[in-house]
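What follows is a set of structures for review.
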Structure I
Amino acid sequence: MAIILPDLPYSQSALEPYISSKTLEFHYGKHHNAYVANTNKLIEETSMANEDLETIIQKTAGDASKIGIFNNAAQVWNHSFYWQCMQPNGGGLPKGNIAVKINADFGSYEKFVEEFKNAGTTQFGSGWAWLILRDGKLEVMKTANAHTPIAQGLKPLLTVNVWEHAYYLDYQNKRPDYLISFIEKLINWNFVNSCLG
């Protein structure tokens, strides 16, 4: 089955002024699209040609001979998940089950924000900050490059992309400002709740 580029869940200008249409034009239209094309090219005529994305990621994780497939497939998955984590007029205090769980597992929303922002700020170079479920408990983690919690059997609930192409046109070298905008103005808590189940 061919890996496809999913539609954005909003228009390319919907996240302005926090993420510009120009950033989405490059980030989604060029970077994400290239990961999809590369994945399809790399799995063509292999035993993975008919596998779904998560299976490809799990089969190639940690295999140095398949690092190209892993990097591209994981980036397709990570980006597709990241787009869902945002919405226009998002961010701010969570509602529903995730709000209860954040208070229970972090002690407060403020403590979660501190840990999540710190993970995104301190991820050296390219990567991701995540809110995940590990053994039934919420945890913040960060991953480098294309690495993804699903390769470790963990359940992602939220991610923010801290590769420079995610924010540089809008924030230049001010990654913390991008993270504040993401947390305060963009998080799609309905999506996070749907992942929590």
Structure II
Amino acid sequence: MKAEIVPNEAAVLLRGRRKILIVADLHLGLVPFYDRDLVGKLKALANSVDEVIVLGDLKHRIGRCPKLRKLFEDFQVPISVVRGNHDGGLEGFEVLSAKGIRVGNFGLFHGHVLPGEEVLSAKNWILAHAHPSVLIEGIKERVWIFGEFEGKKIVVMPAFNDLCASTPVNVRRPAGFIFKRWDYGDAEVVMLDGTYLGKVDVLR
């Protein structure tokens, strides 16, 4: 199975026998009038895949959101959610463990808690939760982070919701268990449009 970054989007496509679209941090309900646009964008991206996996924080409000499922009523692709720190009370969705899941040689998890052993043993990790961005001359932009940690290749996803608050990785340490252990100064930073910005240490 191979991973591809979807150009100009905060999304990863896993290609194998099945095509799986991975997104994270939709935080639906953060700005309610924007929810339908976000789900519409996700639906368009999922048009040619077999499955969608949300790596946590499908919704923003931590409590129950019974109307959330209605946003996905005409969604034609199976969707599952790796539980994030905002995903209590999800109804009508397939909710997977916060410990993450293993898909081929990829360990997929949200990032707010330590994943399970099977997930950690994967050669490649894809995680979220950090909402990475860079701050340059007063402007913040969402970014991808690519790096290595203890022999694992790591991809940290930007938030799918572009209205979410984000953490400028060149200014302060992002949230999540991995950033408490990882000296990520050598990690490479790439904007959504593919622009390579360099290593974190260079951008500080």
Structure III
Amino acid sequence: MSNSNIQTVRGVKLFTKKHKSLKKLLANPDSPEIHGDKVWFSSYFIMDYLAAKPPALKSRILEVGSGWGLLSIFCAQNYDAKVTAVDADKNVFPFLDLHAELNMVKVKSKVCRYENLKPELLAKQDMILGGDICFWDELVEPLYQLITTALEQGVKRIVIADPGRPPFLTLARRCKKLHKAKLKSVSISSPRSHTGYLLTIEN
């Protein structure tokens, strides 16, 4: 495959919007609907966190609100993780599949809203990750319930990243109070400069 209009970030190859394969998907009438039209930068906050505190090899990881799945691909690529990417919008998964093929990894996908994720599925996971997933007030409660259920089911680590939107900070305050979560400010310089927060919960 030609390297024209392909960039590499944190070791993950990513098509730019000028690449014909990506342009074709973006022009599709069934393009993503719930802000799944690009890669959001909070995924890179989590990649850097995992590089410093890596999961065990072959960990079972659930990425919620996965979008194009670059974080899932990173985990499969670097830690041989058994990753399931979850998103409410089925139209993001052609983008995930395209990039998984480009990076020569396999990622399972599941169309599901946060509140509909079953305890049985959560019980199978070692870790839950999510970047830029708490951007509306109405997402705070289902995400809090997801986190609570996941901890009850034995998930060992939960990591959520965000630029610092008010709904995310509300979620973080609730998790700090009841689940001893830690909130840390973070920054990246590549692929562009961004600042934000990591919410981490150890079980």
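Each reported figure results from applying straightforward, stated rules to the coordinates on display, with no laboratory input. Treat the numbers as computed from the prediction; the structure is a model and nothing was measured.
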note = Rg and Dmax of the Cα atoms in Å, for residues 19-82 alone, calculated, reads 12.5, 39; among I, II, III the input was structure I
message = One of I, II, III was used to compute helix-only ellipticity at 222 nm (-39500 (n - 2.57) for each DSSP H run of 4 or more, over all residues; to 500), and the result was -12500. Which label is that?
response = I
